[in-house]
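The following blocks contain the structures, represented as structure tokens.
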Structure I
Amino acid sequence: MQNGNIRNIEKVVLSDNWYTLNKFKFEYQKEDGTWEKQEREAYDRGNGAAILLYNKAKGTVVLTRQFRMPTYVNGNADGMMIEVCAGLLDGDDPEACIRKEVEEETGYQVTDVRKVFECYMSPGSVTEILYFFVGVYEDLMKVGEGGGADGETENIEVLEYAFENAIKMMASGEIKDAKTIMLLQYAQIQGLVF
């Protein structure tokens, strides 16, 4: 098998418990034309979507707070993270996924969502592409308590912050989640919330 400057790809599944961890052995063609043997591991958890909910009139954003074990084992004292609403696609298209996740996690039923960009979040080790959205919310769109889907052990707390405070929380280190920082900065650059 050869695809451009990659050939002889061998894949071995190392773990298929929570998501899938694969080890790849392959040959990579360098700029000088020589072939080099390489090995890499790639964690496949599927693709996802994330959204910043904002209310321009109130100058607020809706975020979530939940426990993230990987951050806990890497020095985040209580393991809690403040984040934008997000979830895995699980076969849905990104827009359908994010509308469903918003209602499950925050209790809001949003109608106006807009894709703003997509990116690989950790291309050195994770296969995931994340689709980023922004969406307008209003108090009357609240149709439930949120907190996450039953049976998914998410235990999500719904938070509403003044946009100005959320920006300050990035600087203070209270918000350390990459997708959240990216969407807050996008909203700041675009002037979505004042």
Structure II
Amino acid sequence: MAVRTWAEMRSAIAERLIRQTGHDIEWWNAEIAGQPGLDSEPALRKWLGERDVTGYQQMLLVMERFGYPDYLLASADDLLDGQYQDRPELRSILDAVLAVTATFGDVDVQARKTYTTLMTPRRSFAAVRPTTRKRVDLVLRLDGVQPGGRLLDGRNSAGGGLTVRIPLASVDDLDDEAVALLRRAYQESC
């Protein structure tokens, strides 16, 4: 399983933009440039929203207009190395999660600055976030599941509609229960 780079993610979003609107990035950039008053991110987001351009497609066009953050231009390896630079012993947990999800089916992996997102073709279903020097959180999108017991509130952990999280201090914490919940999150997001 390869970790998707931003360039690959950008291409996928650009294709979605064409499917959704019938127009490519260049067309939208020209439209945006020709509109008065789109000199702030909130103004542009509002204008795009009025044209039903939302989600990743909106994010892409906003970055096209106002610039891409440096971390989006970094390679996947650089991003992953940066996440675990001061906690290399936790990298094996990410590797174990990726190995498990590779058995589920079609999974895309997107390295970000502070966490790694796991996605089906439809949406994000999980993220792995090195939260402390001794723990990573496996954050899941589980519809209708409330925090309790081992499952902690995950709504502010990695964005994208993820709801609960499981703290993992070692690969052993990625046990049958955690894998079953991860698989359920995947299946619900297909």
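One of I, II was used to compute helix-only ellipticity at 222 nm (-39500 (n - 2.57) for each DSSP H run of 4 or more, over all residues; to 500), and the answer was -13000. Which one was it? The structure behind it is II.
Thinking of I, II, which structure, once distance in nm of label points 7 Å out along Cα→Cβ at positions 19 and 163 is computed, gives back 2.5? Only one of I, II returns 2.5 for distance in nm of label points 7 Å out along Cα→Cβ at positions 19 and 163, namely II.
Thinking of I, II, which structure, once FRET efficiency 1/(1 + (r/R0)^6) of positions 51 and 91 (r between Cβ atoms, R0 = 25 Å, to 0.05) is computed, gives back 0.05? Answer by label: II. Tell me which of I, II gives 17.5 when you compute mean count of other Cβ atoms within 10 Å over residues 139-146. This value belongs to structure II. I have 18 for relative contact order in percent (Cα under 8 Å, 6 or more apart), calculated from one of the structures I, II. Which structure is it? Value 18 for relative contact order in percent (Cα under 8 Å, 6 or more apart) corresponds to II out of I, II.
Taking 4.0 as the value of distance in nm of label points 7 Å out along Cα→Cβ at positions 75 and 155 derived from one of the structures shown (I, II), identify that structure. Intermediate results must be reported in sequence, preceding the final value.
Values: I: 2.5; II: 4.0.
Computed on structure II.
Consider the structures I, II: one of them gives 35, 18, 17 for semi-axes √(5λ) of the Cα gyration tensor in Å as calculated from the coordinates. Say which. The read-out was computed on structure I. When semi-axes √(5λ) of the Cα gyration tensor in Å, for residues 35-106 alone is computed for each of I, II, the one that comes out at 36, 17, 8 is II. Please state which of the structures I, II yields 17, 15, 14 when semi-axes √(5λ) of the Cα gyration tensor in Å, for residues 99-178 alone is computed from it. Derived from the structure labelled II.
All of the numbers you see were taken from the coordinates with simple rules; none came from a lab. Note that the structure is a prediction, hence the values are computed from the model and not measured. Cβ atoms are built from the backbone, for glycine too; each structure is taken alone.
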